[in-house]
Structure I
Amino acid sequence: MANPGTLAVRAELLFDGASDELLRRPLVLIEAGRIARIGQQQTTPLPAGVPVIELPGATLLPGLIDCHVHLIFDGSAEPVPHLLAESDNHALLRMSAHAAAMLNAGITTARDLGCRSHLDLDVRRAIEEGTIAGPRLLCVGKPITVTGGHCHFLGGEADGDLELRRAVRREHKAGVDWIKIFATGGHMTPGSNPYQAQYTVEELRAATEEAHRLEHGIAAHCHGTEGVRRAVAAGVDTLEHCSFQKPGGLDLDERTIEAIVAQGIYVSPTLSANLLTESPQAAAFRQSAAVRLPALYRAGARLISSTDCGIPNTPHDTLPRVLPLLQTLAGMPPTDVLRAATSRAAEALRIGQLAGALRPGLAADLIAVPGNPIENLALLADVSFVMKAGAVVRGAAVAAA
């Protein structure tokens, strides 16, 4: 990546992460990795000698944010057996490659929601130091689960109120950004039941209180409806999956949806690449999402972008390809889809003062796509330019102003 300095970017259109209207013929001035000024080309003078990146016909957007990733999993058909058979050293090298692929796809920020041996913290540090390429990374370390529960092999087992509080403190001591807890079982762990709750409301509340005391947000994995209810009652900050599942189908709970909206809890629906395939299982997933997501969105729930990348058949650059599903399945307007992947995602992750929008003072995380993504969200999968914190990752050469 080029070293960040003073430069400008010119394009055809600009979506700032918040507004419904696009800015035409924008000029973005960047200084020391942050956005210094945004204006229109014909009315915004440039300091003499500032290099300019020209992106004719392109739309500038804030870098995309994936709120639920797993760098530790490889996205193959069998990520868990592969992980269990490899060393931490090999996993760390593979995670570095996944991080680079995400950044190259225009994902400039990601929240890693579960890892082994705190390897995610090592990757985060290497990215911050510039040793490897990757998105700005927020980490949970070892996600908390019951003994023998979902993803127990990641090392975060804890039972009862006191052990849960200790587990939160342990991850805080390790240096995590967020806390993750498994409110229900999951699909990737033999013997785990995704439809059943793993913790009581009181236990989830103990973990939530401890996370908040230490100024961390807490994310709750929840598939089964009872687990969703308990996580909402405990006051968590984000609901991962929020599937409202029961054996054989969907079990929507309108009162719980009302509580999600009233409490301002963000919903992270984890749209995996499996939804893009033509298998019978994918058709069932899409059918469920086409009921669940519109119900949440119409009620006023705050949906954010996420993929659960790393799980079976879901590579780490999936986000740009699945974002259009928020329009086709949830009924969200294109501008709101883009907000879910930029400014609203940043607000949910508590970094709205740093990233997620194009406005003066924020990090210069920019991507560009050919054409207008509001007219065609599929253009997000054709990112032609990526900049993170003022450093060019890929795209057009810098020309003299």
Structure II
Amino acid sequence: MQVLLAERALAGANLTAVDDAAVIIDDGVITWVGPRTEAPDHQEGADVEVHNLGNVTVMPGLIDAHTHLAFDGGPEPVRRMRGESEAAQVALMLHHARNLLSVGVTTARDLGSPAYLDVAVREAIVGGIARGPRLVVSGPPITITGGHCWFMGGEADSADEVRTMVRRHHKHGTDLIKVMVTGGNMTTGSAPWQAQFDTDVLRVIVEEAHRVGKKVAAHAHAAEGIRRAVDAGVDSIEHCSFQNRSGGFELDDTLVDRIVDAGIHVSPTVNFRLPELLGMMPDPYFPIGDLYRRGVQIIAGTDAGIDDTPHHGFIGGLQALAGFGLPNREVLTAATSRAAAAIGLGEITGRLAPGYAADVVAVAGDPLRDLTSLDELVLVMTNGQPFTPDPLPPINPLPADYLPMNLRAGAH
């Protein structure tokens, strides 16, 4: 048994602050959370470890609901992926998994890797061979022939072909299905404002995935692709940027209302690079603040691994979310309990509550008041097992002439 004592804890789905808190962990599971003075009696001894952490906040481990372990976050991640062996890719993915854990990300949803390598990485972590976040993985995203991220191996076009692809993913052990409803910015010959699948084919993907108990995450930038994803009944929309042909962003209010009414989670893939990129654009508007104010259920995801976006920049992505007008509690909920529910782990992780996995972090200060406190990690745990963060390299700003060479506004 472990007992964590701290100045405060953020408990339950709504991150309710508990002062002078105790968190009790037994066999990797949280058994009690509350004020220290009300904690159940326990005998200190060989079987009880008491950790008095002092002036820190104990909270659920963070969740990156949209990451790519197989992309290296360097200047040319696609070139590297296409030129590397599968063995080298797995080594890279395990390295990135440790980097995520080193900044307090205890759960991550990997949304695209070749050859079901993400399944192998997930199992290595589950089996204790490697340390990393709890992973939810999609395998190769389903895309049209020659479509966005075709090089990951998920090409399919007709209703029969996509049905077979969903079944193949299920056979190989993926946790969910990802589909490229629109094109993207990282694939030559693909455009984010162009829809790739018609609604009937998307419905086949959703129906077949739901039949085998899997959620569907839809990559969709432009309004037409978002509309088709909503019509098909997907579970989450990735990016949801409303990007138009000119590279700007133009919200469709009626479509946003439909997303809200359907209860679809949106992962807008706001990462630490986005403020830099928007600052280089003629029109710096990005719709995240409006999505939040209109009632969209936003979850935190950073698209980590894409061009010049390393995985260990996760906390900067949360700070960027706050910059669009989301209150700190909303940002933290988007990165804990709401994200867990969206990716199918709402009864397992994402909150400090009895019966939940002891995926826990402790940070100096109070993140409800100041998100920069998330940069000061004092403790990281997965399933009650402490992890010592690895040293991480600094992240340099982009060159001033970056955007004219690559107009992608922070999402792939």
Structure III
Amino acid sequence: MVRAEIITIGDEILYGQILDTNTQWISFELDKLGIKTIRKSSIGDSEDEITSILHEAKSRADVVFITGGLGPTKDDLTKKVLADFFQCSLEINEDALNDVTEFFLKRGRELTDINRGQSFLPTKAQFIPNKQGTAPCMWFDEFGVIWVSMPGVPYEMKAIMENEVIPKLVSHFKTPIIYHKVIKTIGIGESYLSDLIQDWELSLPTHIKLAYLPSLGIVKLRLTAFGEDIEKLKLEVENQIDALRPLINSYIFGYNKDEISEVVGQLLLNNKATISLAESCTGGHLSHQFTQVPGCSEYFMGGAISYSNEIKKNILKVSESILHIDGAVSESCVSAMAKSVREKFKTTYGIATSGIAGPDGGTNEKPLGTVWIALASEGELITRKLQLGGNRLQNIHMTSLNSLNLIRRYLLKDL
């Protein structure tokens, strides 16, 4: 396994003035090569801090990527620190000087002394051209480690990586093949999921690793296989998923880049079915889940955001007695909403949501996070009560996910 460390340099990153997208992009590209990123660090424009992190990286990484601190101004310290670290001097690199001179000539601009200073590099550096800018890229082979120093400007860094650095890495390192497959689950928490699959997990071969990647309402299981034959790894991972599927099949909604809204949309298309929505507490969020999928007009007909009781009564024809006796957050209310929106939009299915999203409005009988959802079809009505209890945005999102999962399982005849 080739181990990589990524270091970003710049006070502006630590202050939160710019978003560090470089480390995410670099590690993603390294993963494709079978190079494992073991550490990411962001440090300020301090010689001592940069030197300290370089000494640490030397002891744990096979290749170290450094971005930032290569500009022409006095606060750009990377070249000086690298020269001191590798115990060499800064001198004019003729290739770098030719490149920076040509860069300014092409743009009809004068090469100033400060820009000429860009061509001073540590004498132990192998110069790598930067076709997008003037900050140089440097490659070092010192202490048994490869060091790659690149500009922090993302589009410059990416061009250098793609055109120069990645080909050099491929020729320098003999890397293993890494294959990932992500299994996406919904409707079950991480700990419950772990209990269900613990025997399967313990039986995984040593070259296939499992990672739990939980997010709000969804838990992803990432299988990572290491080896030398990509087709063999793919087959082994698929065999493991075949063994896993019977244990948690009801909770699996997709793989890799599948989204729950896309999966539900495809099921509706497969069933030649249409759907409409009556939303109260979700306030259009559920509609957004449907409409973010291209081609959704084939199955999503529209909906009513019936946030107030007046709209529930006048548009969805929820009776006064239901609202007065049971309240808007009740099984009877969402049942009436789902049936009404289905009839009004003439769709195969109607879904309704109503709940107490918070932060106010909860009572002893109906605490914060109490939500009812309903699914109406011809001659059938299914309701679910949710007790969420999170903050407002979380409750809205979770209600939408639960609604999508309800229609998914209904269409799969898995309720």
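Worth pointing out:
- When distance in nm of label points 7 Å out along Cα→Cβ at positions 191 and 263 is worked out for each of I, II, III, structure II gives the greatest result.
- Between structures I, II, III, the greatest calculated value of FRET efficiency 1/(1 + (r/R0)^6) of positions 215 and 247 (r between Cβ atoms, R0 = 35 Å, to 0.05) is seen in III.
Read the figures in this text as sums done on the coordinates, not as results from a lab. Here the structure is a predicted model, which is why all the values come from computation and not from measurement. Cβ atoms are built from the backbone, for glycine too; each structure is taken alone.
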